[in-house]
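What follows is a set of structures for review.
Readers should treat all values here as calculations from the given coordinates under stated rules, not as data from a laboratory. Not measured: the values here are computed from a predicted model. Cβ atoms are built from the backbone, for glycine too; each structure is taken alone.
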Structure 1
Amino acid sequence: MTRKRVFYGILITLFIILSGAAIYMNSVLPIITGYAAKTLCSDIFISDRTQQDVESIDMNFSFIKFTKNKVDFTEKSVISRLLWGKSKAIYRDGFGVTVLTEIPESILRKTFYPHNILPGYSQDTIAWPLGDVLTGPLSGINMEELKNISKRLITDNAYSGDAFAFMVLYKGIPVAEAYKPQFNQQTRFLSWSMAKSFTNTLVGIMVKQGIMDISAPIGIKEWQGDDRSKITLNDLLQMQSGLKWNEDYGSRSDVNLMLFTKADKGEFAISQSLEYPAGTHWYYSSGNVNLVTRLIRKQFKEDSLYYSFVHTQLFNRIGAPDIVFEVDPSGTFIGSAYLYATARDYARFGLLYLNDGVFNGERILPEGWVKYTTTPASDSKGQYGAFFWLNLSNEYPSAPKDMFSAEGHDGQQIFIIPSKEMVIVILGCSPRSNRMDFDRLLADILKTVND
């Protein structure tokens with residue numbers, strides 16, 4: 001009898017363990033397959049990369065590398081599978097790539113991007129920065145050494161990581177530009193969280209136009225009657241909303257659930273409870289950002305105006321008309337992560353902030369916005385402003401304290417250094433497991449400037 005009890009006890013324990021494992025896998029499979037389908041679909045149909053290239057570099061980690069992926073070039077879609085899990089991502093002109101969650105594909109396919117977003121100029125025929133006609137070399141910087149740095153970074157992997165593209169501006173002029181063989185100046189690269197800084201810009205433009213007020217409570221209907229009603233736009237921009245959030249990308253976290261299983265990502269952020277009083281506790285949250293892009297959308301009577309706004313008021317005005325800012329299934333820009341732009345476009349964006357919100361002689365951001373952006377959030381210990389990272393925390397000891405940056409999950413960087421009149425762009429796939437030595441790279445670049 002005792003042996004039977006032990007035997008049945010073992011069976012019951014194994015059943016509980018296996019059931020728990022199956023339940024957990026069932027909850028994470030949509031994240032795994034959603035990530036794979038989204039990444040591959042965007043990189044093929046927006047960045048014009050090959051399936052083999054993306055799978056061998058960007059998707060070669062964790063469970064993602066075990067997915068089986070089928071690309072349909074006719075309907076521009078990707079289906080990814082792992083075990084019993086399956087996700088589909090579709091490409092639509094203007095909108096970019098969307099993972100199918102909650103909203104049927106047939107509905108999404110009936111939605112079209114506005115066509116009144118042409119820039120009114122040809123980049124091929126006008127001078128930098130609005131166009132792509134570049135000027136000659138500058139004095140005051142060692143161009144030859146910058147070429148050596150480019151080779152060490154792109155070809156030799158001397159700084160670790162995996163750089164796809166590299167660009168340096170000095171006094172507003174490109175002084176270095178390099179790409180791995182499969183990329184070029186027309187390639188659109190994934191931003192990851194650098195998109196957060198673009199979201200900052202959209203808010204700044206709306207503040208300039210008198211549409212938004214960063215100091216006022218944001219007025220979410222679902223929050224009336226509790227302390228979340230005190231949260232301001234400034235609290236969201238500075239990552240001090242106090243909303244409960246888990247930003248761990250390696251687990252079944254809030255950020256992963258939001259990105260790969262929710263149709264309305266801003267609504268998912270709205271549903272979070274308050275963990276700290278608004279404005280008192282700094283915590284990095286992609287949910288805050290998608291809540292902001294949802295708020296921006298609410299300011300327009302029609303979605304066509306919302307989509308046109310980012311082009312007519314920002315992208316076209318900084319010489320970057322071909323940027324793709326992807327939307328979630330509900331139609332809201334995914335301001336936390338999914339923007340695709342060329343290396344030159346990212347450099348132009350950095351130049352806008354280097355020049356205090358003025359681009360090519362035109363003021364785009366309100367006076368004082370860059371100063372606001374680079375003012376540390378009260379609880380951030382000098383590392384964060386408003387959707388931009390700061391070097392006041394001395395994360396990069398080799399760089400000046402006035403440097404600030406847009407940073408992406410896989411090591412994408414736009415470093416803006418006002419005191420050196422420099423913008424530095426590094427794009428690629430340099431996750432924390434193979435992190436690039438950005439401080440050493442910055443040190444070498446800064447040595448090329450002859451003060």
Structure 2
Amino acid sequence: MPTNTRQRATNSKKHSTSKTMKKTSKRVLYGVSATIGIAIIVFAVYLNTLLPIITGYAAKNLCSAVFISGRKPVDVEAVDLNFSFIKYTHNTVNYDEKSVSSHFLWGKSKAIYREGFGSTLLRDIPEEKLRHTRYPVSIKPGYGQDTIAWPLGDILPVTETGINKTALGEITSHLINDNAYNGDAFAFIVLHKGIPVAEGYKPQFNKKTRLISWSMAKSFTNAMVGILVREGKLDILKPTGLEEWKNDDRSTITLNDLMQMQSGLKWNEDYGNNSDVTVMLHSESDMSRYAFDQPIAYQPGTHWYYSSGTTNIVNYLIRKQFESDSSYYAFANKELFNKIGIPDAVFEVDPTGTRVGSSYLYATARDYARFGLLYMNDGVFNGERILPEGWVRYTTSAASASKSKYGSFFWLNKGKTLPSAPEDMYACDGHDGQHIYIIPSSELVVVVLGYSPTSKGGMNIDRLLKDILNTI
């Protein structure tokens with residue numbers, strides 16, 4: 001073949017190959033672009049579902065921290081809100097109208113503070129309607145805590161209990177000042193034989209600072225149910241009687257099933273994403289209805305799964321026991337809070353007015369210690385029986401499918417989850433590091449409040465309890 005002919009053939013082949021490569025490159029580019037485009041759309045759609053949770057979390061918690069706890073917004077943002085997407089929110093505090101607005105990308109949420117009700121996210125129900133709802137005013141305790149003795153008041157006894165206060169003082173200093181047990185403790189108090197023997201606070205907090213309970217609120221719900229049982233208004237072993245459940249398998253669910261986290265209702269308690277618990281707390285107006293609208297996944301009483309939703313169903317059932325909302329709101333104050341020396345506690349409500357018993361109680365470290373003392377003393381406080389006889393025994397009996405780790409809205413140590421603590425210890429736990437530990441065999445109540453979420457490693461509670469027990 002002549003040289004020119006061979007050259008033309010070679011050039012033609014190269015040209016054809018080049019055209020093929022260009023077409024292939026274009027197809028690949030189009031494919032990559034389409035994939036990226038789809039990924040962006042999917043991410044945007046997913047992010048859109050997260051925005052009410054992101055902005056709602058920031059607005060609600062900052063509003064409560066400022067207007068209930070009296071904290072500075074910059075401190076809350078630097079600690080409590082300094083994680084995940086939450087730390088990127090832009091928050092505006094309006095002190096005149098007592099509200100917080102939070103923005104992130106195209107998302108926005110607003111929470112308002114109302115006296116008695118605490119802070120509430122605006123979801124569906126108009127702000128004007130919420131602001132016109134008034135909390136009952138005739139629920140004062142009838143005593144001033146600064147002028148009466150412990151446990152109702154704040155005049156502390158000087159009685160020696162036999163515990164090593166010097167060693168406890170060192171533990172307190174290490175915990176509060178040095179973060180020696182990991183985590184970040186804002187407040188700490190220890191009762192021995194019913195008497196405060198150690199107490200400490202970070203500089204920006206004090207004995208009057210009301211701090212969030214998170215899931216410790218579940219245990220307060222346990223107490224309110226107990227009082228209604230004592231009054232003959234509730235039977236925990238009977239089906240709930242919810243109208244919405246009467247025609248399906250949920251009709252057999254009892255109050256006991258709900259309180260022991262064995263309702264069988266489908267639920268996702270993952271705090272790290274768009275789950276049932278995060279949607280309920282930050283996107284829903286009626287939290288209890290969102291929970292009781294869930295389908296059944298297991299036969300009631302046979303499967304244990306931790307669910308904040310079940311606690312809000314119980315609070316809805318509590319509300320149904322009263323003829324008026326004013327009586328419902330007054331009940332907790334009159335029959336529980338005022339009688340155990342915590343008259344300034346704030347039990348927040350959802351936009352429909354039902355208490356958020358899963359998560360939103362604000363009280364002082366001493367208040368939480370008093371609550372622990374109520375259970376330590378078998379439901380009797382300051383000589384008056386608050387909870388029915390046998391209620392604490394019921395509360396601390398393990399739910400059948402919980403592997404001995406859970407009772408009735410209280411955590412148990414029967415399986416030695418905390419090896420250094422005795423098996424008779426039981427506890428109220430909040431997911432950001434809020435704890436009440438009740439140890440009957442040592443006559444101890446230990447309260448730790450702060451920001452020590454497990455997502456950041458948590459606090460070494462086992463070592464803390466071991467050190468405290470060694471002071472007896």
- mean projected area of the Cα convex hull in nm² from the coordinates reads 25.5; which among 1, 2: 1
- State the single structure among 1, 2 that was used to calculate mean count of other Cβ atoms within 10 Å over residues 155-162, giving 15.2. 1
- Query: Upon calculation of distance in nm of label points 7 Å out along Cα→Cβ at positions 251 and 283 from the atomic coordinates, which of the structures 1, 2 produces 1.2?
  - Reply: 1
- Query: Looking at structures 1, 2, which one was mean count of other Cβ atoms within 10 Å over residues 51-58 calculated from, given that it came out as 23.9?
  - Reply: 2
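Where is distance in nm of label points 7 Å out along Cα→Cβ at positions 171 and 411 largest, in which of 1, 2? The partial results should precede the final answer.
Values: 1: 3.2; 2: 1.7.
When distance in nm of label points 7 Å out along Cα→Cβ at positions 171 and 411 is calculated for 1, 2, structure 1 comes out on top.
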- Which entry (1, 2) yields the derived value 3.8 for distance in nm of label points 7 Å out along Cα→Cβ at positions 219 and 427: 1
